[in-house]
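What follows is a set of structures for review.
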Structure P
Amino acid sequence: MSLRTGLLLITSLFVLFVLDLTLGSVYIPPDEVFSILMGGTTDHTSWRQIILDFRMPRAVTAVVVGGGLAVSGLEMQSLFRNPLAGPYVLGISTGASLGVAITVMTGISVGLSWLSPWFTALSATLGAALVFLLVIAVAGRVKDSMTLLIFGLMFGAAAGAIVSVLQFFSQAEDIQVYLLWTFGNLGGMTWDELSILIPTVMAGWLLAFLLAKSLNALLLGENYAASMGIHLRRSRYGIIISASLLTGCITAFCGPIGFIGIAVPHLVRMISPSSNHRSMLPAVTLAGAIILLACDIISQLPGSQHVLPINAVTALVGAPVVIWIVIRRRNVKGVWS
């Protein structure tokens, strides 16, 4: 990533972060936003509460989640050498969905409602951890990453089938609660929840950066990576743990958010053509945060009382990007060049 590209990304991130604090159902002028953030006074006492208790946690969540999903998607695309791989190919997200579905649609959540507001995140974490342990067990037995990819897809399909069965036998109210979770949500995070989400995402990002050399080698194939002295099994474990930390924790707290992990790495390759993950990882992190901040601004329909599901907005933004990139390069394999 060149200095010019880095400055452009950082500037864009700063501008969109301020816009996310400014726009919404209530417009707050940028100068008032800066005054509140710097501890200054304001004539509107409600604005301070809106900024510090609602919009700031939402904007910080968008930055953390966007960057984390983008890094996880980059790791999966490099590990499987598949340009359409994303953070959810290992079934971790579906495992989280299964955990939420079991607790919500079987009535367990009613009996354990005292755990709220942590209950949904806890159940999603347990579901994601279950699939993660299965993936780790399989990773120790298979020899190539493509077989692991197939197993991940099968785990996801099996978990999705169980969710469908639970929906068939559940009450309409329980299904609605589950569906609302699947829409994704950036606005429900508190500072206490962010104190868990941020360190976990940072740990996953740091592990990914430490594995940059392995990711670079895996782009050229596992045989080449082995000839370069890369310990394939250890590297595969590390990448899976990193991606699972990022995807599992984000899904647990915010629900499944699609297309960020697939689309952002390709956008970064276009503005900063490089295969070196030491420069790609920071660029992808910034770009993911920028894209999700932009999607969050759109989802809030500035000036309106309505808020669109963040998953719908990311799909509307991400799907055309992936389609345009594939068409522009004329084939799927061409997106790597």
Structure Q
Amino acid sequence: MAEATERLLAPGAYFDRVNALGRSALLPALGITTFLLLWQLAASSIETSLGDFPGPRDVWVQTSNLVDEHWSERARAEAFYERQEQRNAERLARDADAPVRWRAYTGKPTFFDQVATSLATVAFGFCLAALVAVPLGILCGLSDPIYRAVNPVIQVFKPVSPLAWLPLVTMVVSATYVAENPLFEKSFLNSAFTVALCCIWPTVINTTVGVAGVDRTLVDVSRVIGLRPLTHIRKVILPAAIPMIFTGLRLSLATGWMVLIAAEMLAQNPGLGKFIWDEFQNGSSDSLGRIMVAVVTIGIVGFLLDQLMLVLQRRFSWDKQAILR
């Protein structure tokens, strides 16, 4: 115990701890502070038709306003349902057989409702893409003929803009998704399928590279001991290719998040993209600040989604020394 304490108190150990603290906390804080100062200086010198460009202080004020609006809208929704419940109770008290109708609150979605909608949409589209891309990438990595057959399709459709897919997806969904009580709104499916079409390619490419790059010794051992194809994939291929698969998934998720905002703005589907477009069309003195809040939120959410994928990669990868960065 004494030796351990002496090592901790040694000058070298002290400087190592200070250095580690600086790398993990002080340097990022310095970078953020410098960015905020430069942002404020630049914003104060830019004047638009709606007023000065929003700086960090304006973004903070508008964030507070959006939070207040969210809770005010929640209070109105709660009051609406309470009045409806009271009205129905009075009607049933007068006549037990009276018809009772329940209506959903139709107030304007708040900023945080739009964020939740965008997150649900990108999650649906990303999962749909992953369910197609990972098996297809494994097949391409295991079979050279399949890879040669599929690769031209990948190379042709990989660079296609999401804005080109959106009209086609909208027409197909409108023509094929017809139901009296639909499980999903058509606007939700339009955005989700557009995201999925743009998320497939990074995962397919990286999964193919990861599977094709598995150590040949492992493959030869699997053949010698006679593993069945599915067991070979589960026990040999997937553990070795997990890092590249997750690299593809991270790229796909980042692509999907960017694609979604553009699709929502163009098609006016519910979500953060629609919020930005509505504020732009509104043209009030607060619009620029609210748009900047949305921009910062998009960046923060994208960062958190990437960190989530890193956590999952560390959880499922055999390499437990993977560093989250």
Structure R
Amino acid sequence: MCFPAPSRLLAFVLAALLAPCAAHAQAGPAPYPLSAYARPAGLVALPDGRRIELRCEGSGGPTVVLSAGLGFWSLHWRHVQPLVARRVRVCAADRAGFGHSDPPAAAQALFETAGDLHAALHAAGIPGPYVLVGHSVGGIEMRMFAARWPDEVAAMVLVDTSIERQEAAMAEVAPGIAAEDAAWEKTLRACEAAARAGPIVPGSPLADDCMLPLPEGAPAELSAIWPRLTTGPMLFASELRILAGMEQAGPFDTARLDLGDKPLIVLSAGIDPPVSPGLKAESDAFSLVWRRRHQQLALMSRRGVERLVPGSDHRSFLTEPGAVVAAVDEVLAMLRRR
């Protein structure tokens, strides 16, 4: 059973606290086993000495780069990555402080995590231009990557991407839901404080609120290190900074991004997240804003398209991984036809 997040913004942005669901059956390779994520597969040293986990599979170009939503990491692409790896090389990254990557010295905003991703790809000797695939806040992160290094981007797929200045948009049309989200951010701050005081482990105070649920069927070696992988203090600090940074233009105004004629597909979830009783009208109003913004994002490219995925909720890489893979295949085919 899948349990919904407490409010709409959490479903869109803080999806890390949703319990995992089984993916729909897909033709092709089975998902990578959970045991594969009990240890790093490709730690890459950055110039400042920190290491970023860059899990790469497959061969051939252009390289596809996967960036997941807030709180998620490379493990959550395990249904998508093996399918894409049949076609080209595909790399899934863990942000600093998430998964197996070293924590940053200070909380990071998305333009900084995009910089880490760029540095890790170059340190690993993986040349661009890349096909960037970003889910949720990873969609903004990939737009920041493209704004900063446009010549290193071949195409883009945005998977139910977050939108710039999202909380402001929500407060305008859905103030009740926005108030619930403000309360949740207070919980995140409590999680950060608890993590700084000592490890958050099952059964400890705030564990249920702070710890990402362990995937069903996780082996003992992954279960043993799960709290360390998902509750580091810099993880919570960066989540809070990312949320705050989404409300500002920052050094790279992704709302003005121009991709020219580079292939672009924007996937929108067809299933809205549940909301508290009495907030359905607000949720419907924000859904219209969400979809309209996605349609506007598709206009970043002369070959951009926005597409609804009827059977998908916000976590498309789990609920409809085939739709994500099909979008990647489509932009790859468009590149071959150029």
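Any read-out appearing in this document is the output of simple, stated calculations on the displayed coordinates, not a laboratory observation. Note that the structure is a prediction, hence the values are computed from the model and not measured. Cβ atoms are built from the backbone, for glycine too; each structure is taken alone.
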Given 142 for volume of the Cα convex hull per residue in Å³, calculated: source structure among P, Q, R: P
Structure (P, Q, R) behind the derived value -12000 of helix-only ellipticity at 222 nm (-39500 (n - 2.57) for each DSSP H run of 4 or more, over all residues; to 500): R
Distance in nm of label points 7 Å out along Cα→Cβ at positions 217 and 233 - structure with the largest value, from P, Q, R: R
